[in-house]
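The following blocks contain the structures, represented as structure tokens.
Please treat every number below as a calculation from the coordinates, not as lab data. Just so it is clear, the model here is predicted, and its values are computed rather than measured. Cβ atoms are built from the backbone, for glycine too; each structure is taken alone.
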Structure I
Amino acid sequence: MEYQLVRPLGDPQLALRGIRVLVGGPEAAPGSAARTPDSEVREKVEGFLAYAQTINLDPQRQVLAMQVMPGEGGPPLIVATSLWVPAPGRTAMVFAPSLSDFPEIAAAAQQAIEAALEDARAEGVLLIQAMLEPSDAAGKTVFGAAGLTQLATLSYMERRPPLHAPRFELPGDLALVAYEARTHAAFAEAIGRSYEQTLDCPALSGARDIKDVMEGHKSVGIFDPQLWSVVLRGDEPMGCLLLAEIPARNGLELVYLGLAPAARGRGLARILMQRVLAIAARRHFAVTTLAVDAANVPALRLYRRCGYTSVAQRVAMIRRLI
């Protein structure tokens with residue numbers, strides 16, 4: 001079935017209907033009961049709009065798949081919607097209603113997703129991704145049909161900081177330097193080197209310019225140059241540790257930790273993780289968080305040894321648009 005695809009630009013009420021479908025499922029046909037209680041949907045919508053306001057998200061940036069009910073004089077029903085959210089570094093996230101809960105909207109959702117991807121491409125988005133529950137087989141199928149491929153299963157981990165800052169000490173031939181204009185090139189080189197033979201989402205290596213990668217990293221939480229460190233051996237970049245403050249949780253997030261091949265196997269990653277905990281303790285953060293490719297066994301082992309536990313998993317699917 002072909003659906004009428006509509007972008008609700010300039011129509012706040014239509015955009016709101018789309019958000020209701022995004023979080024609560026398709027609009028019910030006349031005479032049929034809604035699958036999700038209205039009070040529950042209303043609460044989800046209010047929470048979504050509050051979140052959207054904090055990140056300056058435009059809720060009208062949707063594609064709606066609408067269906068005209070035969071013999072009915074009312075407005076067309078919204079069967080599915082896809083919302084894409086731009087991010088720095090020429091990336092974006094794409095969302096659709098839960099296809100596990102509403103498998104009957106798969107065809108409509110696919111058409112909405114494909115139209116949203118074209119919209120994102122026209123706006124210059126290079127790489128788009130979707131995050132799904134590991135058990136969402138229907139979602140994987142539909143996003144896959146729209147051209148997204150599975151990147152990795154991400155494990156989200158966290159731990160409470162220690163009461164007292166642990167000590168950490170780099171090997172004598174290495175130094176840590178904070179981010180500033182004169183060290184920007186060293187950070188860029190360190191990130192590029194860390195992608196060599198990486199086990200963490202290796203399919204992303206080379207997918208974007210380092211400039212775009214760094215812009216994406218800077219957009220996580222609050223960017224504080226003092227929370228970014230590059231590891232130098234003389235003038236040679238050997239790795240980096242990028243952290244960000246997440247005010248909503250009073251948290252410190254490990255945005256990225258990467259080492260060049262020559263710096264691996266020296267226990268340096270564990271030393272840098274001690275630095276994370278030391279900063280968290282000194283600044284009185286409530287929690288430290290990170291996300292890691294679940295297939296990266298050495299990194300998972302390191303984080304668990306540092307006291308982190310897994311709290312959730314998501315499947316990341318991606319598509320290069322340009």
Structure II
Amino acid sequence: MIDRTKPLHAGTDSDRDLYALVEAFFENAFTTDNPLITEAVRRMLAAGGKRLRPRFTLLAAESNGADARDHLPLAAYMELIHVGTLIHDDVVDGAMTRRGVNATAVDFGNRVSVLAGDYLFAWIFKNVTAKYASPVPNILASTLADITDGEVLQHRAVGKLDLPLADYIEIAVKKTATLFAASAECGALVSGASPLRARALRDFGMYYGIAFQMLDDLLDFTASESELGKPVGNDLREHKMTIPLILGMENEKSGLRASLERFFAGNDSGERLIVAVGEAGGFVRTREAISGYVERAKMSLAPLGTAPARAELVALADALSRDSAARAR
């Protein structure tokens with residue numbers, strides 16, 4: 001039960017309050033008409049997560065003077081879209097774990113997992129179209145199409161050593177950044193934001209999302225499994241062309257391309273390849289790229305003026321830069 005007599009930010013860190021609000025909503029208010037689907041989704045939610053997408057929605061609403069508690073259902077839908085994509089991704093990738101626990105397919109099987117993701121998307125849109133006026137349903141429909149398109153583009157780029165940086169960015173935009181952008185934009189729209197502010201928040205989410213994907217790609221090389229919440233090196237094993245590889249191969253003197261060719265052919269170890277990527281400058285240049293998108297994200301928030309939520313969004317973006325700097329020394 002949410003206490004509306006208490007100011008949202010009273011005496012505590014507001015970002016932590018928003019996280020708690022989202023968690024309480026899932027615990028007390030989330031259910032679908034299908035008990036099996038509800039159980040599968042609840043297990044995924046219970047595994048944790050930063051709940052960044054719903055927090056973007058709530059912070060965007062707050063930046064326009066709204067009470068975040070009035071927009072919890074919409075924020076929850078953003079996280080549930082993300083959960084649905086993760087359930088499907090784990091089936092496609094054959095993943096065994098997610099956030100340190102069994103992937104949904106391990107506990108429920110591939111068939112139920114695919115159907116659970118499908119049902120969840122349909123359930124979300126049934127509710128969104130019933131409760132929210134245009135353009136919110138249109139934005140979310142377009143977002144889901146982009147996410148699927150991005151996954152297909154990434155699949156087609158597997159093992160493509162000559163993947164242009166622009167193509168990588170397009171994949172990152174579609175499979176990751178677009179949901180961050182939609183989360184922020186929809187939070188702005190439902191709180192009555194001006195078109196200028198709604199666009200600013202969408203741009204923030206887009207730039208943040210690109211940096212977020214780049215950091216995720218960097219962590220696949222440099223994090224531990226406990227830190228990442230899933231097996232490290234998955235991208236390498238699946239021969240995905242991620243940003244550290246692309247930027248590292250731009251250093252033609254490094255010999256990274258030859259090392260990558262040997263690895264893809266099964267003639268070299270992942271450990272040696274990771275060292276080669278670092279020596280080629282792939283990690284440092286990825287950190288620089290992340291910092292560039294973080295700065296663009298922060299600059300896009302100028303139309304928000306001195307709204308308190310602006311500082312919280314900036315802090316979330318700065319955290320990406322700090323995390324990447326710690327990984328690319």
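So the values come out like this:
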{"item": "Origin of the value -1.17, where log10 I(q)/I(0) by the Debye sum over Cα atoms at q = 0.23 Å⁻¹, for residues 186-289 alone was derived from one of I, II", "result": "II"}
{"item": "Comparison of I, II by relative contact order in percent (Cα under 8 Å, 6 or more apart) - largest value held by", "result": "I"}
{"item": "Read-out mean count of other Cβ atoms within 10 Å over residues 138-145, computed value 16.9, structure in I, II", "result": "II"}
{"item": "Value 3.0, calculated as distance in nm of label points 7 Å out along Cα→Cβ at positions 218 and 234, assigned to which of I, II", "result": "I"}
{"item": "Which entry (I, II) yields the derived value 33, 24, 17 for semi-axes √(5λ) of the Cα gyration tensor in Å", "result": "II"}
{"item": "Origin of the derived value 23.2 (mean count of other Cβ atoms within 10 Å over residues 18-25; candidates I, II)", "result": "I"}
{"item": "Of the structures I, II, the one that -9500 was derived from, the read-out being helix-only ellipticity at 222 nm (-39500 (n - 2.57) for each DSSP H run of 4 or more, over all residues; to 500)", "result": "I"}
{"item": "Given 0.65 for FRET efficiency 1/(1 + (r/R0)^6) of positions 26 and 114 (r between Cβ atoms, R0 = 25 Å, to 0.05), calculated: source structure among I, II", "result": "II"}
